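Readers should treat all values here as calculations from the given coordinates under stated rules, not as data from a laboratory. These figures come from a predicted structure and were not determined experimentally. Cβ atoms are built from the backbone, for glycine too; each structure is taken alone.
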Structure 1
Amino acid sequence: MTHSDATPPRKARRRGLWTPFVLALVFATAWCIGWFWLRGQAQERMDATAVAMKARGYDLSWSARTFSGFPFRLDVTLADARVAEPSGWALRLPELKGEAMIYGLDHWVVTAPRGAVLTRPGDGDVTIAAEALRASLAGFDQPLPRISVEGAGLVFTTAQGIKPFELRDARALQMHLRPGPDDQGAILFRAEGARANFTGLLGRIAQANSADMILDARLSHVSTLRGKNWTDAVRDWSRAGGAITMQNARITAGEAEGVAKSGALTVDADGRLQGTLEVTLKERRPADAPIRTPEQALAAAAQALGHEPVIKADLQFQQGRTLLGSFDTGPSPRVY
């Protein structure tokens, strides 16, 4: 009796074992090609934007540009970056670093490690030094983009003989611009531990003290805020009925405080604010402190009678002047 030989075992197919590795290699190759393609697209768009802006009288320039961030980010570093508009406003940054995730190139975070220089038409340059200075930029395909700027340890300086900037320094600063419904926009400005060069009423409140400030406002007709330069844009916006509605404005410096919670403002033909705000002023003063302003006189009188030294009045911007009740406190703030 014979026994048939056992069938030899078949070798396992190895094709299936290699499939995941092949797919991973294909994906990695496609990702690499895609990253370099996106880098090329970003470079072409920056160049095209610079050319288009130059044709409209603006300036977007840099002396050197490098890309990095492979594989998940797209980073760009610019040396001697400059952005300027036709009326003379300009921002120069010795070094500008931008970063976006490869899957979200519509949202950029930029930093200025070496500060910035702000050029004011007719008023000279302001050098901005900071411990940290960054911005978040998104939504530039919308009528109003989303912009946030944050800074810490800020110092604003001008050359001798040049008009001082409104702020001398600030421990922290935030500015936010957001689109809203019904062609509206929101502006939020906040400064902590700031020393200012304000004139008029704000200067009298702040004086030499360190101040905390907040401004929360709404803009109407933001889609009409367009023009060849800042002046033309504001004028077109004003003609279209654009207005600033104050939600909350507050400045606190030492024992003094000014608050404006309601009111609507527009811009006159000379670029100055016009309109009326309801304000509350408070300043508690030592009994022997000298009285130099009408506001201090009213506050001192209230305090002497045993009342809280609070003044409630209308703050009117009209004909280029700022009136607190019947007292002229200085020029109206200029927008352009």
Structure 2
Amino acid sequence: MKKILLTGGGTAGHVTPHLALLPALRESGFEAHYVGSVNGIERKLVESHVDEYHAISSGKLRRYFDLKNITDAFRVVKGLGEAFAAVKKIKPDVVFSKGGYVTVPVVIAAKFAGVPAVIHESDITPGLANRLAFPFAKRVCVNFPETLSQSPRRKSVLTGTPIREELFRGDRFKAAELCGFPRDEKPAVLFTGGSLGAKAINQCLRQALPEICKRFKVIHLCGKGNKSDRELPGYAQFEYVTDELPHLLAIADVVVSRAGANTLFELLALRKPNLLIPLTLKASRGDQILNAASFEQRGYSIVLHEEDLSCDTLMEGIQSLYEDRRKYAARMSGSNPPGAGVKAVMEVIQSCVI
């Protein structure tokens, strides 16, 4: 049996494409192993879905001065040794990396063990971990055409991102039951700030709730530890969802979201008109701003920058998006069909198997 070593961590966005690929990998005869951090979110999300989870030490690669850089340097060195040991033990035929700091020693170890590594870069601008790993990879898959000029030219291929099949099997009636929504004609808007939530979006939404709930039913994915005691008819909040997500997306007429690449491509595949509020430059390296601008230029999204976020601009953006929802959905319908990302990435992986 062929073996694949999957790696990625730090955020749910570095894990969900692996979950989307796993059924296709099983169908193609791969035994799937995963290398991630000891206590990262990736362990909780993926451990039960793979043949074996291998934990290694991981340190953050900061671009700024911090005393933690010293201790983390030792963790990186330790992680590199543990990655070499994992690759030697597993003897994979190929490595597939989704990014995150834990992946760098794994891709390096694979290179020195003679194992081909495929990297997938989600954002328009490659992250630091992936840029460090590029020289050691055989192929690089990217989501955006703009990324091809910023990644190794001879190695890179435009594939899009793998999307989980279960997202297409949502039931809007099940969602109404989960949310306790009344049976009325109000459209539904889904707010999500990612797996960790989004403070600015949460605060603005809660201030604007009375006005928004006059016109919409509201589903609020607020993030771990961010649930409030606010209650209104037609308002349902969840800290974090897994199996419920397909149903909540099914009932949503429009979505308000951050602009992480995996979320964007899921919304695109589901043809969900969206209002994007990207992370600011103060809170990120600017990748979400570029991701959002690309989708806005293609006519898939409306962008509202956090600096301009208020109760009024939020309400105006949602209303405008809903009124033009069919126009946005029609533009999205011309994009890659469901399953295209999984197929394209699988072709790259298969081409690299020794």
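Structural remarks
- Among 1, 2, structure where distance in nm of label points 7 Å out along Cα→Cβ at positions 19 and 211 as derived comes to 3.5: 2
- Structure (1, 2) behind the derived value -12000 of helix-only ellipticity at 222 nm (-39500 (n - 2.57) for each DSSP H run of 4 or more, over all residues; to 500): 2
- Read-out relative contact order in percent (Cα under 8 Å, 6 or more apart), computed value 8, structure in 1, 2: 1
- Looking at percent of Cα pairs over 28 Å apart for structures 1, 2, the greatest value goes to 1.
- Value 2.4, calculated as distance in nm of label points 7 Å out along Cα→Cβ at positions 147 and 315, assigned to which of 1, 2: 1
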